[in-house]
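Read-outs throughout are calculated quantities, based only on the coordinates presented, and are distinct from any laboratory measurement. Just so it is clear, the structure is predicted and the values come from calculations on it, not from any experiment. Cβ atoms are built from the backbone, for glycine too; each structure is taken alone.
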Structure 1
Amino acid sequence: MRNIYVYAVLYICVVFFNCTGGARTEKHQNTRNNITNVKERVKVIEIEEVLIGSIARLTLIDKYLFIKDVKSFDMLIHIFGRNNYEYITSAIPKGQGPGEITVIGYIGVNNKKKEFYVSDHGKQRIFSYPLDSILNNPYYMPDIKKEIKNEQFPSEYEYINDTLSYARLIEPTGNVGHHEAVGKWNMRTGEMEKIRYSHPKVDKKRISLAASLDNGILVECYHNHDLITIMDLEGNLKYNIYGSNWNKRDASQFHHFGGVVIRKNKIIASYAGGNMQTDDYYPSKLLVFNTDGDYVETLEIGYLISDFCYDEQNDRLIFNFNDIIQFGYLDMNGILD
């Protein structure tokens, strides 16, 4: 009888530990109503020297802001000063010839060497550009940094060094379908290793990714689910954060999270929660969390956000809008502090 009693106590302890452990990692946030309207603080970036299409992506390197113009018919990257947004030059011609980019993808940044890497999904290569060289010669002939494989490749990544990037990995499943996963990518060898954790209730994953070595976390935001997953840098689960749309039957018809950045000890993610078939697809607000996934605040931007990035040097967010203004920035001084 004594042994039976001991086993029963041990069983109850194990069940209790597992249940409380799950409670610590699973966070449900049905109400996020600490809202601050910052629309009047968003400052317009006036660009008159060059016409930029509606699909633009932002990249920061050294003293410069790169605006990638996906639909451009000539130069694919427009370069501006990082501090004052003065136009400097446009670079990298579109085309199929030597030194040209056919289908431009992600721009990776190596700040230590002051060079950047441009994915060409037409030529299936990643090209390397020294920053000084492209500033002096917009038609600079780049080196090949890496070949891109058909069966698995990084579509976006946070470059740490040549042997480690945290990447969104794409695995094509046919002519149009694909799977997405977070993984480690060795640019030197081409080796890719998926992270350990994947949410068991998500089959079709569409995500944005942010990594912070200072905070020791990976943040995975889902476009097609009201979900954020926070992991350590080895891919072990720390927290799943669920919004109010998580259990809705028609949740897959809505666009939830857009991009995500990490500012100091805060996670900032754009959020829509609107129908994918309308302009409600575009986020107009930013949700702010601490690194444990606890909700902090909502910043109502008031414009439809197409893309944004965080400028650590100037402590500001820079935006590409699908709205009455195309580009703008928000100084974070006095916000979230």
Structure 2
Amino acid sequence: MMGVTMRAAWYEQQGPASEVLQVGELPAPEPGPGDVRVRLHLSGINPGDTKKRSGWLNSTMTYPRVIPHSDGAGVVESVGAGVDPGRVGSRVWVWGAQSYRASGTAAQFTVVPDDHAVDLPDEVADEVGASLGIPGITAHRAVFGDGPVAGSTVLVQGVLGGVGSLAAQLARWGGATVIGTVRRTADLERVERSTVTHAVALEGSDAADRIRAHAPDGVDRVIEVSLSDNADLDTSVLTVGGVIAAYASRLDRPELPFWPLLFSNITLRLLGSDDFPAAAKLQAADDLTSAAREGALSIPIAETLPLELIADAHDRADGGGGGRVLLTIPRAGGS
């Protein structure tokens, strides 16, 4: 397929989605040694993708042109030197396509290292596969980064979010009792009770007491979506030697209750998914695939839009509201 072009979306400067995102034809990438080329069916959008595009925290572009999105699902179309040619035709889910790379999954083809394209079991839908990468690997590291959780109690702050919901499901899959929090009492009815053993709304001044009612000896791990808002609450409900695994914060300089954390020997683990250890990412990919095969993962899809409407899709992903936003990728050849 030398010289073949592909339909793709890209940006060459940062800014609002409607102003910088373009859709058109680009050269299809060629797999190098150890790589596979994936013909994509779906591309998953994550908050990190829209933040890179917008220049969040004064970030700059590492490449002059970026095809966005790290997550996707499709079929292995060709392989580079050193890769088993038997992989051609395999259904896969893709992670890390735009991590330290210019060309992500918002295109008909992407090229990734062989182990970044994970075989997708027949019983797992493309929609699930395209939604696993960034949130799933982050959730896995948050839950299992300090060892197994069987028999422990895990508190998931923001259990309705993309990472939070997967963290709760993985913790339950790993044998933990899961306590999940939501911001408002009205949101409690949205919590999946087959996964979350106890659900608590953070409204009111007695949230710690209500969490402690379900974990009188304290929780073993907290999966934290907003460290700046919840540091005091987390500290008050953790057991001695517990862990706060934080992947986000509303404020970039959160205040921490240092002495209570110190006296309880609390570990604070901060999670930046692009730079997890390679072995941790591979283990996460294996476990996510196994959990999905076993039916242990359910991922709500808020909306699926065509590649041509990527700007609208970015705006809708930024708008929140629950569920993943996906792009459908036109089949190569226009089908």
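Thinking of 1, 2, which structure, once distance in nm of label points 7 Å out along Cα→Cβ at positions 137 and 257 is computed, gives back 4.3? Please report the intermediate quantities before stating the final value.
Numbers: 1: 4.3; 2: 3.5.
Value 4.3 for distance in nm of label points 7 Å out along Cα→Cβ at positions 137 and 257 corresponds to 1 out of 1, 2.
Which one of 1, 2 has Rg and Dmax of the Cα atoms in Å, for residues 129-280 alone, as calculated from the coordinates, equal to 17.2, 55? Provide the component values of the computation, followed by the final result.
Details: 1: 17.2, 55; 2: 14.2, 43.
It must be structure 1, since only it matches.
Out of 1, 2, which structure matches 13.4 when mean count of other Cβ atoms within 10 Å over residues 25-32 is calculated? Display every interim value, and only then the final one.
Working: 1: 13.4; 2: 16.5.
Source structure for this number: 1.
Can you say which of 1, 2 returns 84, 48, 37 when Cα extents along the principal axes in Å is computed? Please report the intermediate quantities before stating the final value.
Details: 1: 84, 48, 37; 2: 64, 41, 35.
Answer by label: 1.
Suppose helix-only ellipticity at 222 nm (-39500 (n - 2.57) for each DSSP H run of 4 or more, over all residues; to 500) works out to -3000; of 1, 2, which structure was it derived from?
For helix-only ellipticity at 222 nm (-39500 (n - 2.57) for each DSSP H run of 4 or more, over all residues; to 500), the value -3000 is produced by structure 1.
With relative contact order in percent (Cα under 8 Å, 6 or more apart) computed per structure, which member of 1, 2 shows the largest figure?
Working: 1: 14; 2: 18.
Sorting by relative contact order in percent (Cα under 8 Å, 6 or more apart) in descending order puts 2 first.
For which of the structures 1, 2 does the calculation of volume of the Cα convex hull per residue in Å³, for residues 169-224 alone return 107?
Working: 1: 107; 2: 82.
Only one of 1, 2 returns 107 for volume of the Cα convex hull per residue in Å³, for residues 169-224 alone, namely 1.
Between 1, 2, which one scores greatest on distance in nm of label points 7 Å out along Cα→Cβ at positions 105 and 321? Kindly include the intermediate steps, with their values, before the conclusion.
On the way: 1: 3.2; 2: 2.1.
Going through 1, 2 one by one, distance in nm of label points 7 Å out along Cα→Cβ at positions 105 and 321 is largest in 1.
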